[in-house]
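Nothing in this text is a laboratory measurement; each read-out follows from the coordinates by a stated rule. What you are looking at is a predicted structure, and each value in this text was computed from that prediction instead of being measured. Cβ atoms are built from the backbone, for glycine too; each structure is taken alone.
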Structure P
Amino acid sequence: MADSSQEYITHHLQNLTYGKLPAGYVRVNKYDGTETELTTSTWTIAQSSQEAKDMGFMAVHLDSLGWSVFMGALFVWLFSRAAKKATAGVPGTLQNICESVVEFVQGMVKDTFHGRNPMIGPIALTVFVWIFLMNSLKWIPVDFIPGIASMLGAPYFKIVPTADPNGTFGVAIGVFLLILFYSIKVKGVGGFAKELSFTPFNHWLFIPFNLFLEVLGLLTKPLSLALRLFGNMYAGEVVFILIALLPFYAQWVLNIPWAIFHILVIPLQAFIFMVLTIVYLSQAHEDH
């Protein structure tokens, strides 16, 4: 039972990984233990967690990437549909939801962002809704989509992109690039360099110390964004998997309250990511 439980947990936490295995690599069939040696370098889907590790940095998590793109496309489709069917009369349900979200994000931008940039609102809206939709995949029972994928021949399949550090770091690095872009655009290359060199101590003797503090603070921004979101989503996913290992009656007793709890966690994590994005972009627009 312990071995099967461990295999179940490992299976549900493993991504569908596509990468390159070198020539001479020995692949072991996890079902019958037979070994096959590759004669040439091969791009393939990993059949075990060890193969996924051996594929290295250039491996791609197909499930995280696919669901991220799908939820992003869903966001664009829903809001474009609401915009095309918007009416000044009695609004429909979709229009009400979209307008409420837009007004909520607009209010947060007005309260938090202190510069002048018409792009901050759309950026904040995209970050909030996209992350919310990716997080919301956690409400789907943990065995449902992986079970379908297994019947179709996929060895592993995770559906929550934000429970994968590659997914959260992808979004966080995008925000980080925007921070650098607007810092240079607003302050100029020289102004941005001076800010890093003469903050917090405005003296040339402290330039090395200032650079260490400021560069470290700059690099911790994407780290804090990515790791906070990943940690919360991954922990929630692990709990759902552990609940699924319990007897059927215990699953219903625990699974429903935990899913209800995630009604708060899922939008909260999207909200925190959005607010920090606005704050960081606001700091990038401050011209001392």
Structure Q
Amino acid sequence: MTRRLLIVNADDYGLTPAISRGILACHDAGIVTSVSVLATGPAVATTAPWLADRPGLEVGAHLAAVGEDPPLLTAREIPTLVDRRGSFRMSWRSFVLAVAAGRVDPDDITREFGAQLDRLIGDLGLRPRHLDTHQHLHLCPPVARVVTELALRRGIRAVRVPTSAARGPRAIGVRRWSRALAARLTAAGLVFPAAFGGLDEAGRLDHDVLQALIARLAAGPAASIEVNCHPGTPTAADRAYYAWNYGWETEVAGLTDPRLRHAVDRLGLQLGGYAELTGLVP
């Protein structure tokens, strides 16, 4: 019997050396199979070469239009994405409000995301197998359109489709946008895992939460599953600058717990990457 695919993808690779080392530990001794590399991350040039030593760790692109770190392009090139200092908006909330008010030009998103892909592919020599976005911005329809077009243009055949299992208005909105994103990608001939988890639990995926999440997703009919995680071993300076209240080390401990790999096997899941979805050789 064919085993179903489980992709365990760690976001924010390249953010800092310490966070990137924590992610690698979760591949070396745990169940992380894929990383999303942040082109705007201050440590991306330092940490990208470390990936060459891990051919079994798949690479994706983590495109950013919000957050603490500056864009690659100047304020003159992407005026609707930045403030007068050239800084991104800090959160998805402020970004979505700006989109709703008509203050974000999708062409600016295209230019900045294109520059980020150029850095990852051209400058750093990486080969992204999938695209996703920092703070899941591509759930927002104008960003979804840009990401879909870039994936087609760059020959990247897979895109993450995040969703939420929570209750409340925000979760309902996430699910609505998630269904729209899935329909857009399907119409474009792009692929994505059939089930997703990790948005609701971001920053607190300890062993028990991980095991329950994977079991819940495996109980459904999906032939492919993505679990999105945020492990790391941040320094005090990292934690002060990226004040997200994430339990990075908690996620490292959960993802490297041997009991979790046994649970994955018992559930009949096969660890892998986006390449398995697209029929590519990793």
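Miscellaneous remarks
- Among P, Q, which structure scores highest (criterion: mean projected area of the Cα convex hull in nm², for residues 96-159 alone): P
- Given 1.9 for distance in nm of label points 7 Å out along Cα→Cβ at positions 240 and 264, calculated: source structure among P, Q: P
- When distance in nm of label points 7 Å out along Cα→Cβ at positions 16 and 88 is computed across structures P, Q, the figure 1.7 traces back to Q.
- With Rg/Rh (Cα atoms, Kirkwood Rh) derived as 0.94, matching label from P, Q: Q
- Test item: mean count of other Cβ atoms within 10 Å over residues 8-15 calculated as 17.0, pick one of P, Q: P
- At a computed 2.2 (distance in nm of label points 7 Å out along Cα→Cβ at positions 32 and 72), which of P, Q: Q
- For 1.9 (distance in nm of label points 7 Å out along Cα→Cβ at positions 40 and 136, calculated) the corresponding structure among P, Q: Q
- helix-only ellipticity at 222 nm (-39500 (n - 2.57) for each DSSP H run of 4 or more, over all residues; to 500) from the coordinates reads -11500; which among P, Q: Q
- Look at relative contact order in percent (Cα under 8 Å, 6 or more apart) for each of P, Q: the largest one is in Q.
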